[in-house]
Every structure is written in C-alpha cells, then in structure tokens.
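Please find the structures below.
What follows is calculated from the coordinates using simple rules that are stated; it is not laboratory data. Being a predicted model, the structure only gives us computed values, none of them experimental.
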Structure I
Amino acid sequence: MREQIQNINGIDICSEAFGSPADPAVLLIMGATCSMVYWDEEFCQRLADTGKYVIRFDNRDVGRSVTYEPGTSNYTVADMANDAVGLLDAYGIAKAHIVGMSLGGMIAQVIAIKYPQRMLTMTLIASSFFGSEDNTRNLPPMDERILAFHAKAGTLDWSDHDAVASYMVEGSRLLCGSKRKFDEERVYKQVTTEIKRANQLLSMFNHALLTGDDFYEDKINEILVPTLVIHGTDDQVLPYAHGLALAEEIPHATLLTLEGTGHEIHSDDWDQMIAAIYTHTLHS
C-alpha cells in the first residue's frame, strides 16, 4: 500500500501498511527524531509475511506528518500515544500488537496504561521507562560521544543536503554495535529518503524537548499486556541495563538479548527479531 495522510486528532499523520487487512495488526512506532523509513521496507514486508498486517507511520514532527516550528514544544508523549490509537481507529482496527523502538517503546507503554483494551501484545525494542526523569533506578546515561557528536548540529548548513546526509549517516554509525557491521549503503538510502520526504527536517529536534511524566512513574508494574523486551548489549543511547530493568519490572515480561547490537534494528538481527515477535504474538 502506498503512503496515505489521515487526519488524526485534528492533525495530519502519514502512514503505510504492508500485508492483508484481514490479518492481525502490528503497529510499529519509531523512536525520537526518526520517521517511519527507519522501519526498513524489507523488515516490514518480512514481518507481514508471517501473517500480520503491518502499519508504520510518521510521528509528529518527522516525515510527512504534521510539523511545528523548530525549537517549539507543542505536545506530549501522551499526545503521541493518542495519535497511535487514533491511527488504529482510522484503519478500523480494534486491537493491535504494538511494537515500539526507543521513544516508540515509551509511547507503547503509555498506550498499555491508558488503552490496554486496544493492545494485544507489546514489544519494546531498545527502549526504557516512560515516567519522571528523576527516578531512583540509577540506570546508565547515554554515551557522551553521542551527545558531543550531535552538538555539532547547530553549526551544520541544513540547506546543504549532502552535508546533512553525511551528518546523519555518521550519527547512525555511532549507534552500531561492536559485533555488527555498519551498513553504510542501507543507512545512506534511509537518510536521503528521510531528507527528501520531510515536511520540515529540523522539526525532528523538537522531540528532544519531550519530557517524562510523574503520572506514569509508578504504573509500570500495572501493565498486564504480554510484553517482549528486545535489547542489544551494546546500546549506546539506552544501555542494556534499561532493557534488563524493563524486563524485570513489567509483570511476566520476556527478554530477548541481542549480543553486540547497538541502538539499532540491524539487518543481521531481523531473522531473530521477527521470529521472536511472531512467537510472542502467536496466541494473543
């Protein structure tokens, strides 16, 4: 199916589906600053080939969905969860398997708490807790090299698409795990697609202004949705300890450890990830 723009909660959200609408739905929610193109088309199709109706979409401020002036804060993570549920409504889907990457996993947790009746299962990839940033878990922070690299964004000429593409490719290279080979060709294709289709590329940095919410801090143990946690041991953004803590605190969650994988959905891991998601969603 080709991309489509739908009005969700009074805003435009761009989405694309793979597979048959007659199959159980899987909604893929991508992480901060990234549009749906980072759910690789081949990954989506292979997941659909397991008998699922797979939907990927652009969150607010990325891709072809609604964007706001760069440097402004206009919504919350809870609003983004409402968008995801509204998208299910637009597709006429009562319940779905929700798969979230990084921030997408935090959005999924909000859905699990606010709308458990809309969720069949939850899969959290390279994610962490959504709640107050001032928590007592003492989880390790993001690698400082990533923060230092992205501090350069302010000096970049964003009208020079070649320079922007190089910057984005190098940013992705930093997220590749020690036991994975960085696929520069694949990533370059993704970032150039990202640049070409973005309504307003710099708006992606508005995601950095999103904050936690105390309301959700003590509700993680109330999640009863069957949960699969997938996390790489070399994750530089949300280190492996975040995945371990999620698997420990979400009741009856299961953990798939990807040895040597970073903050990424690496093609070397697709077989294992798709098989795990298939098994996880089989009886729900």
Structure II
Amino acid sequence: MIIIPAMVKGVRRIQANDLIKYFANSSFQYTDLFVTSLDPNVHDHNRNTAPGLNGIIITLSGSANFSLNGKLYAIHKGVILHAGPNMAIDITVTSKEPWHYTVLHYEVLNLPFTVDLGHFEIATGYHHKFDYLVQQLIHFEKIPGDMNRLKCKSLFMQLVELIVICAKMQNSNNVVDQAITFMTEQYNLPITIAEIAEEVGCDRRRFAYLFDKEIGMSPIQFLTEIRLKQSRELLRTTSIPIKEIAELIGYQDAFYFCRVFKKQYHMTPTNFRKQYLSV
C-alpha cells in the first residue's frame, strides 16, 4: 500500500489512519534529540536536516514558518512537523517571543509497505501531556547510561502514541467520535467518564447525553464492553493470572473486575477460562 500525505491548502498533511499504520507496522528506533531557540525575525537557512534520520519537530513556545525543500509550514503548539532526511531548511520566527523547539530524531529500520512520507504536518491540537513527555525525554537524554537510554526509547514511543491518538481525535467530526477513539486506544488505563469528557472538551452530563443518544448506551457501558471483550480474549488465549488481566484492561481491583464480568456473562472469569482449557 502506498501512503501519500494529503494536500491541505498546499500543505502536506498525512491522514491519521495512515500515520497510525506507518508507526504501527514499520520498525523504527529513537536515536537522539536537540533543543534550541531562534530569536524573533531570525532567518535560519542554508542547512539541511540530518542525513539518514527522520525528525519530529515540536514547538515548546513561540511560532515559526518552517520550509522543507521549498514547502512552507506554519508551526506552533498544536501543529507538529515531520521532516525526512537531508532536506533543505529555511526558518523564519513569526512570534514576538523566541521560537523554542525540539527535534526528535528516529531511524526507520524496516518498512513492510511502500511509503511516501518525507515532510508533512500533523495537526494534534494542544495536549498537556505533550509538555510532560517532551520535558521528560529532554531530561533523560542528558543523562548517560543504558537505563536512561531505555527510558528515552520508552518516552519516545509514548510520545508517538500520543501524537497519533491526538491526530485521530482532531480528524473526528464530533465529541462522540473523539471519545470512542480515546476509549478504544486508552481502555487499559484507569480512566473515568469525567476524564473522558474533559479530554474531548465537553461537560460531563452533556457528553453522557450525546453519547447515549448517538450510540444507544452510556459511555461507561461502552467502555466496559471494550474492556470485557479484551478480557475474554486474554482468558481464552493466555495463562495470565486474572489479577493481571484486570490491570491490563484498566481495572485496579480484581474483585470488582470479577463482579462486572459475572454480571455481564453470568459466570466468573475462572469458569470462563476453564471452558477453553485443553483436556
């Protein structure tokens, strides 16, 4: 399959589902990062992006017009830029304050499909978790040692996951679509309906009303369905202890998970698993 970034008013913008497919199926590895600033009205040009490496450019503060191989992007918080290897750079700061940014480099080791990525923007909107993950990555990048190197790789993967989740939510048409995307991606976390409503920018009661009206069930029923379906799959195909399965699907209390499971399927998780044990 060929992935071609969409053209939006002359800007290359990759579709969220193609971005997910790219990161989910390619083999890639975080390499390093750098953090820098440009003062207002500074013109940075006559240089290229790193050879052999892709870069994810994230604004920390301010804004700039960033040109890659002659294609101009207006970037700021909420818009992330992806750059391919060895591309011509031309940058002009557009904010009154300095443009402070970081570039995260990663290497693509293997692609299972033909892909045309290069340079494109990712509209993510602003999310407070970006600041936290980026600052953590910057912090651990400065500290030598294998353990901190492993931490950097983990933080980079978390950041990539957050980028694609937010990009998908930005492309959704309404709060219900955004909530469904969020729940299907984050069901394994101990999230609450209030947190989901906040995530999609909607009052909790109105969110519950809109969700029930469109989907035909409450948000908590929908989230429970997702979690229980995943628990059934884990019970059928693994020998993971029930307490750990509960944690893997977002329940910190294994006894509560068992009660919810029994109410839904009229049997305990243990009895359900016994049906699939080899004789």
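If relative contact order in percent (Cα under 8 Å, 6 or more apart) comes out at 16 when worked out from the coordinates, which of I, II was used?
II
For which of the structures I, II does the calculation of log10 I(q)/I(0) by the Debye sum over Cα atoms at q = 0.10, 0.14, 0.15 Å⁻¹ return -0.47, -1.01, -1.19? Could you put the intermediate results ahead of the total?
Working: I: -0.47, -1.01, -1.19; II: -0.65, -1.10, -1.19.
Value -0.47, -1.01, -1.19 for log10 I(q)/I(0) by the Debye sum over Cα atoms at q = 0.10, 0.14, 0.15 Å⁻¹ corresponds to I out of I, II.
If helix-only ellipticity at 222 nm (-39500 (n - 2.57) for each DSSP H run of 4 or more, over all residues; to 500) is calculated from each of I, II, which structure is the one that comes out at -9500?
I
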